[in-house]
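Okay, got some structures for you below.
Any read-out appearing in this document is the output of simple, stated calculations on the displayed coordinates, not a laboratory observation. If you're wondering where the values come from, they're calculated on a predicted model, not measured in any experiment. Cβ atoms are built from the backbone, for glycine too; each structure is taken alone.
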Structure 1
Amino acid sequence: MNFYLPVLVMCAVSGAYYAFDIAEPKRRVRLMVSAHGVLGALLYLGALFCWFLSPIYRPWATLPFFLTFVLPLSSIVYAFFRFRGPKVLHLVQLLNLSALAYALFIGGMAVSGDWL
């Protein structure tokens, strides 16, 4: 259960942002505003898939994995400025950030192959 819970949280936050941004008429913008959770979930699942394919020690992969988390974090910042729905929805970003931190921790171990 611990491995898929962050994926559910991040995707639910993205879904909420997409669903509540009804004031935005352009679907492309709605997708960009709600992309943060899906990006984080894809990075996390990619790290787990990388470990599943070859559970070997590769410390060189840790830094590039950490740097890719700039994408969901910058998407969160973009959502704060571009979201046209109820502003109280931004509070769910606390859940999203905690799920991203968990995904960064577990995904970093998975991609490097160096588990605690």
Structure 2
Amino acid sequence: MSSFPIYILDDDSIHFPEGKADLDHSDFWESTVARIVARQYHVPLEDLLNLPYCMRRARIVGQNVLYGEKQTKKLLRLIERAVGEKGLKWLFDEHEQRLSHDREALSALIAAQDAD
């Protein structure tokens, strides 16, 4: 059964590994997504590498989207279009929630950049 991580950024863009590779979220964050977020918010990449729980994330396992936050039909359809799958279903997974510490750290980085 296929399994791969996705990140849902604040602009509702969906990012997943090339070829839907089965990676850990942390590995995918460090290799790809942190760079996208650093460019988007103009914050240093080095400061983001240890914040893999600052953005919405999920894992697709077969036809299930494991997600720990508010589940909407609109977001599910957005994910389906992005990954090229139909008939996906939500499954709640507490592990896929953002962590308040990581979210606060990202907010502080953004505020520091805005203050410059």
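Computing semi-axes √(5λ) of the Cα gyration tensor in Å across structures 1, 2 gives 25, 14, 13 for structure 2. Figure out for me which of the structures 1, 2 the number 14.1 belongs to, where mean count of other Cβ atoms within 10 Å over residues 10-17 was derived from the coordinates. Here the read-out was taken from 2.
Sorting 1, 2 by relative contact order in percent (Cα under 8 Å, 6 or more apart) from high to low puts 1 first, with the largest value.
When FRET efficiency 1/(1 + (r/R0)^6) of positions 26 and 98 (r between Cβ atoms, R0 = 30 Å, to 0.05) is computed for each of 1, 2, which one produces 1.00? All intermediate terms of the calculation are to be shown ahead of the outcome.
Values: 1: 0.50; 2: 1.00.
Computed on structure 2.
Out of 1, 2, which one gives -22500 for helix-only ellipticity at 222 nm (-39500 (n - 2.57) for each DSSP H run of 4 or more, over all residues; to 500) as computed from the coordinates? If you can, show how the numbers build up before the last one.
Working: 1: -22500; 2: -10500.
Of the options listed, only 1 reproduces it.
One of 1, 2 was used to compute mean count of other Cβ atoms within 10 Å over residues 2-9, and the result was 18.4. Which label is that? Attributed to the structure labelled 2.
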